[in-house]
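**Student:** Okay, got some structures for you below.
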Structure 1
Amino acid sequence: MGSETVRALKGISFDVSEGDFLTIMGSSGSGKTTLLNILGCLDKPTSGDYLLDGVSVESLSRDELATLRNHKIGFVFQAYNLLARTTALENVELPLMYNASVSSKDRREMAIKALDAVKLKDRMYHLPNQLSGGQQQRVAIARALVNEPVMILADEATGNLDSKTSYEIMQLMQELNQEGKTIVFVTHEPDIAAFSNRTITLRDGNIIKDLVNTNKKSAKEVLAAIPVTDDPK
């Protein structure tokens, strides 16, 4: 910035193990976005090493990074980022279209399997505007799962949802994690972080906390405790 060098991250060092469910927290300006971009292979660190599934990211070309992202990382965003004029099934198929080794038949079968995993198989032919916010986020999660990535990277994935729907998404995340999926979930909400196994907190580009969540909550139990009310007539 002008003559001043601003370091978004300073000496960050941590491991994410296979099958981990990690949340990253921090206020605006803490370095969360920069860290997210590095984890997602969108940016390269100016120094240090980032190894994703044993691959050193900083040595890769732009095309190699794009291939790595498509095969190793499943992205879930706050704004869903679904294509408006295509069905849920077609949205989920999209990442597979960049994989020449997957036939159209296999692509369709893999997308249906991913939608079934997020309990939306019966909505596969619906357009995004025919789905609720929670259902659209489930489509986005299915799209992230379809390539069998080594890591699901979620950026404020509950930020546009009400509390009950947020807990439903976190229940799905916990179920996927129990099935062995590795999840890194960026959030600014402590109640959402409480559903993960571990939380890293950033401040001014530094890790100030890296704690195992000993009081981890079950999203399923939280949902069960919410009173059921009838819709007003």
Structure 2
Amino acid sequence: MTKTEVMKELRANGTAQNRRVYRRHGIRGELFGVSYAALGKLQKRIKVDQSLAEQLWATRNHDACALATMIADPSKISVGTLNAWAKDVANRGLAGALSNVAAAAPSAKGRMEKWTASRGEMVACTGWHTLASIARQDNGLPDVYFVKYLETIESKVHASKNWVKHAMNNALINIGVRNPALEKQAIAAAKRIGRVEVDHGETGCKTPDAAAYIKKTLAHRRKKANKAR
């Protein structure tokens, strides 16, 4: 598909209701209001197309940028493009979407380490979500690699910017469900941290209690595994 064809379909799939919902979630600028179900159907048709992804991202349309992260090729996306996209991110939804691409790229650790240290709220938010995505992978990284980030989260989360706090909490959870050793350390850190206060604006969203969420996630995994057996 061409950029023109994709943009036409995105416009046709947008709804006023979705636009209102997305605005309440802090999405600004141009958007059609396309559901993620519709984006998923488009992604299945396009599959992977890095060139098209870059063209869509360049439109700065939220729906096009979201789709761009879904069809981007982590093996081909350059460090320069990842950095440029991270600087463009203007809301936590795109921060999370971009983190999935970044975490699968060869430069994943380098990008994450640079972004988490950024003073920019959304760049740092993207970085911590990238760490969460890295923690979900079976990438052979030693526990000590993640422990240092648990220490950083514990010491800095409460003083961090709004969406960075939310992303740090997400990283804490994902580190905690990586394996039993990290589970113990993450839950201990979460209990010392206490409640993480995040302003979610005009939405009913909440930042979960990390310790409780880790336990709930692992209990669900065990239940699922038992059923499979």
Structure 3
Amino acid sequence: MDGPLIRLVGVVKEYRQGETVVRALDGIDLEIRKGEFVAVMGPSGCGKSTLMYTLGFLDRPSSGKYFFEGRDTSSLSEVELAAIRNKKVGFVFQSFNLLPRTSVLDNVLLPTAYTAGADLAYSTARAMELLERVKLGHRVRAMPNQLSGGEQQRAAIARALINEPSLIVADEPTGNLDSKTTDEVMKVMGEIHKEGNTIVMVTHEEDIAEHAQRVIRLRDGKVVH
């Protein structure tokens, strides 16, 4: 693929709070290339989460252009955006977001349920392989409440990878973890980056951002560094 994986041109995102309009993103210009590991940092309210939601197609810009794999996504329908979100983007959240009454294996398989034409046998084999990769091969039948926080986050990383996405978006992936478990999770993130995955990670911790190749700093909805 020629050109950047992600290109934002003049992206603005506004929210209305009563009579007030809040500009969460204020003219963002940004490029992220395939295979990069990028950290997004900034103070609370600077637009980090809004940028992540925009990159992951969970939210639309109010104005500006978002090119993904060279394609202008601004005119796509909600159905088309949902298809890109499911197939092309893997999500890792601070709160893990695992289904509580569903086994680890079935949690990892969940995104394939929304993929047309998914082969269950292939998907199951891939899920098992991913769980082995994140050192959870022995926990495939466990329920999330039987896992430690670090194990839950590693299961969430496996789930993010199941559809072989172009982009992994991680929102404070170590925010609920102690320092030892944080090191384990960041080691896994580093390994999946070395395998060629593109990662955009929101964090407020400088030592976590050091794992990335590049840091993008936001303030008041603008890229300042």
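**Student:** To which of 1, 2, 3 does the computed value 11.2 (mean count of other Cβ atoms within 10 Å over residues 4-11) belong? List each step's numbers first, then the result.
**Tutor:** Working: 1: 11.2; 2: 16.4; 3: 19.1.
Here the read-out was taken from 1.
**Student:** Sticking with this structure for a sec: When you work out FRET efficiency 1/(1 + (r/R0)^6) of positions 76 and 140 (r between Cβ atoms, R0 = 25 Å, to 0.05) for each of the structures 1, 2, 3, which one comes out largest? Present the calculation step by step, with values, prior to reporting the outcome.
**Tutor:** Details: 1: 1.00; 2: 0.65; 3: 0.10.
Across 1, 2, 3, FRET efficiency 1/(1 + (r/R0)^6) of positions 76 and 140 (r between Cβ atoms, R0 = 25 Å, to 0.05) peaks for 1.
Values quoted throughout were computed directly from the atomic coordinates according to the rules given, and no laboratory measurement underlies them. This one's a predicted model, so the numbers in the text were calculated from it and none came from an experiment. Cβ atoms are built from the backbone, for glycine too; each structure is taken alone.
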